[in-house]
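Several structures are given next for inspection.
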Structure I
Amino acid sequence: MPDAPAIVWFRQDLRLADNPALDAACKSQRPLILLYVLDDETPGRWRTGAASRWWLHRSIEALAETIAKRGASLTLRRGRADQQIPLLVEQTGAGAVYWNRQYEPYAVDRDRLLKPILRAKGVVVESFNAALLHEPVTLRTKSGEPYRVFSPFWRAILARGVARAPLPTPKALRQWGGVEGNALRDWNLLPASPNWAAEFESEWAPGEAGASAALQRFLSEKLAGYFEGRDQLGQRATSRLSPHLHFGEVSPVQIWRAVNEAGGGDKFLSEIGWREFSSHLLLHFPTLPEKNLRPAFDAFPWRHDPGALAAWQRGVTGYPVVDAAMRELWATGYMHNRARMIAASFLLKHLLIDWRHGQDWFWDTLVDADLANNSASWQWVAGSGADAAPYFRIFNPVTQGQRYDADGAYVRRWLPELAALPNALIHAPWEASAAQLATAGVELGRDYPHRIVEHAEARARALAAFKGLSSMRKSEP
């Protein structure tokens, strides 16, 4: 039936511009049912984490407002998506369903099963790539294998380029008749008591308009100095686009085009490349979030130390740059990328705590928590993943702080108890004399904790543990 409605199933594509599924549905000339399904069952342990649920609420809110301005409404349903979509088809007589692809293993499996079910009902089903520059399945080495090293992967991306231009925003949306749905507030995505996300409101502007503003701000204020400033913790020299990208409020195609039109930014675009690489790895190695990509690491002697893990999570390890990073995460749902590497290295190599514990904490506390990025990055730091960091690279948190927070601005913001210490001591307060600590109003063990581990001892312990795996790793592909 030509007037049978088309369902546009929004997922991690919460935008109207450059939205291939929405564009195809509009071109079908069918009346539209615009749908978002909150599915906490299908992802299992990878259901959206707490901080990301805050973002999801705000992003859906923004999307609904944008849709309303174009004469339509967003329908909300909750439950298993593979049940809700067929149910909505039956309730409305929908003749087509359009969606943009996800690459998490549970989503790939669900979509693969859902398509034939819908087609057996005579429904047109089409899915599109809206999240990546290129489909992961189309990128292979010369031998036909998935890439496991970033540099050749990125060269393949550069050789292809990005052929298509961003799709325009629909000027109007022709809606099918009313559809029963949920109220967003009833999903209880926002924290209430206590409201640990209170500071998020001043840090972020979720939604397509917020993403566009963040991109334009980055292009005009930060792109030119990105290469020099991206690692400086006290500066806001990075794009902070990662949560907008994860929720699909802006597309990598839009970013690629905008950066090139602004005069280029190869280093920044390579960070988009790492995001692509992570999705490539997750699609081809779907156990990446649970299992070591390098089997030799299955024998690694991780330590069970709940007390040390809790100290790391709370930002009370006694190493200022690590603690500042963890407190930034808790307060804002975000952590500077250099700080992520420092904090992750400390957990894995100073404390010898399994990378999966770090991954789980980030999953729940990051507003940009992304299964591909999170698992690939933690395994990269651990040394158990693709293109992994060398096992002997063990960051010294003091020298990392001195190099990337030389004036102590980052530490002073997140550890105000240390603010009065001079720059020369703020990353190693245990080196301060009693008089210097007294002048700064700091008593170690009271105002700021003693170190939970000494760097030289931790480094020696880590090297010994990693060295035991080095011979096995040499024999791996």
Structure II
Amino acid sequence: MARIAVAGFRHETNTFAPHKATLPEFETGYSWPSLVRGADLPAAVKGFNLGISGFIDRAEAQGHSIAPLVFASAAPSAQVTEDAYETIVGMLFEELAWVGTIDAIFLNLHGAMVAEHLDDGEGELLQRLRQKVGPALPIVVTLDYHANMSRDACEHATAITGYRAYPHDDMAETGERMAVWLDKHLASGAKRPAVAFRQTPFLIPLFAGCTMRAPADEIVAAVAEIEAETGVLLTFAGGFPAADIPDCGPSVYGYAADQSAAEAAVNRLAEMVEAREKDWGGDVLGPEAAVAEAKGLAESAKRPIVLADIQDNPGAGGTGDTMGLIKAMLDAGIENAAAGLVFDPHVATIAARAGEGAEISVALGGKHDVPGDSPLTGNFKVICAPSGRMIASGPLYKGGRMDLHPMARLRIGGIDIVVVGKRVQAADQEFFRHVGIEPGAMRFLGIKSSAHFRGHFQPIADAVLDVAAPGAMAAFPDALPFTRLRAGVRVMPTGVNSGA
């Protein structure tokens, strides 16, 4: 059986976001484990919905042994600092030198990492690895659905596959799929496969790429169908449309023993994506209009109305603390409402010190100078301020061990606000249950997320409204001041209108 080195280095970079990913951000971690290296890695990632977790489980079940290197993940933000990038990559190469002889390398990357000194963080890492281990050693990779793929990354790897679901409930499954592919590749003794790569000539709004809606659902279904029919390892990457780099945007890539087969499969899928160009959009409302519509819908609804604060999504570089939607909910006088997660460790700490039942006068959120945003200043009742440690139960985090300390539930008017000390998007009902809020019992839910929330919240809702309140992740990419996109790429799909 083979000995396989495994590592993960994940960051989704919004080059327009107000804060960068420093080394302490990786040491703190995000929704996933904090920076870990060597023998501590397998236990740290076990049980998480991550490509590396699924890969390790399947590879060990196949009888292979694992040589753990490094795992690092930070909250989506602006560029990874040069210090953070080079330090973590340096750790990876140090561990690689210590593990001795290996038969393959597996990497759990994101695909949309931009560093201060590099446009293509993943492509650079793969190039350095390929130079280190030579042309023959298999290097296999799992990437996020939102990868901004480069031809260099595709060519330096032996094979890459990406998630096929957004919300990403298939991350561990993708790792398992790559383990199966690698096992067959090693057993066959086959040479490195041929690779085909094609970029789509338009950007797709982040929320519009959700695979719980058309046309994304049809595209990812076609990926599996074409792969089964042709044997090509095929991926559609929806791109991350908030990165001012030449390779920003969707792509299709595939690996096969035969170059013509890889190119035929990639072209077939890419043409399907491009044929649906005008359908890659959706309706977005401003906060006041969204709250007014929600109030109307609630008159006959039996389940919650979800207001998705898609421009302040911490999972896409949002600060997690803008107050536009919450202010609109408060101004409209709605009752039986909950909102979150608001990232404000200072206010959460004040609430914890004040204690349950206390009233505090604070300025909540609005601390990152996001244009059009300001804090919500007022008197809040502290309903509770529990430990932030919990186990997630939804399809995205799938049993992940979370620590959002400090944490508090604050009430103002008819709204209960979940305040946290760690920037995480509100994609799991347990974040609310942990402070005593049962999401399904609420009339209104304000959720800071673009699409990941849909996996756990859409099934309990009578309606979901996408809301464009102030935030660092523009709902439509034509609102962003791009200067470095490759020639000819359209910042919006033709025929799709933007604006709230």
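Where a number appears in this text, it was derived from the coordinates with a stated rule and is not lab data. Being a predicted model, the structure only gives us computed values, none of them experimental. Cβ atoms are built from the backbone, for glycine too; each structure is taken alone.
Brief remarks on what is shown
- Which of I, II yields -13500 [helix-only ellipticity at 222 nm (-39500 (n - 2.57) for each DSSP H run of 4 or more, over all residues; to 500), calculated]: I
- Top of I, II by Rg/Rh (Cα atoms, Kirkwood Rh), for residues 82-137 alone, largest first: I
- Origin of the derived value 17.9, 61 (Rg and Dmax of the Cα atoms in Å, for residues 34-289 alone; candidates I, II): II
- Between structures I, II, the greatest calculated value of distance in nm of label points 7 Å out along Cα→Cβ at positions 122 and 266 is seen in I.
- Origin of the derived value 67, 49, 40 (Cα extents along the principal axes in Å; candidates I, II): II
- Among I, II, structure where mean count of other Cβ atoms within 10 Å over residues 202-209 as derived comes to 18.0: I
- Read-out semi-axes √(5λ) of the Cα gyration tensor in Å, for residues 114-257 alone, computed value 24, 20, 12, structure in I, II: II
- Given 4.2 for distance in nm of label points 7 Å out along Cα→Cβ at positions 66 and 458, calculated: source structure among I, II: I
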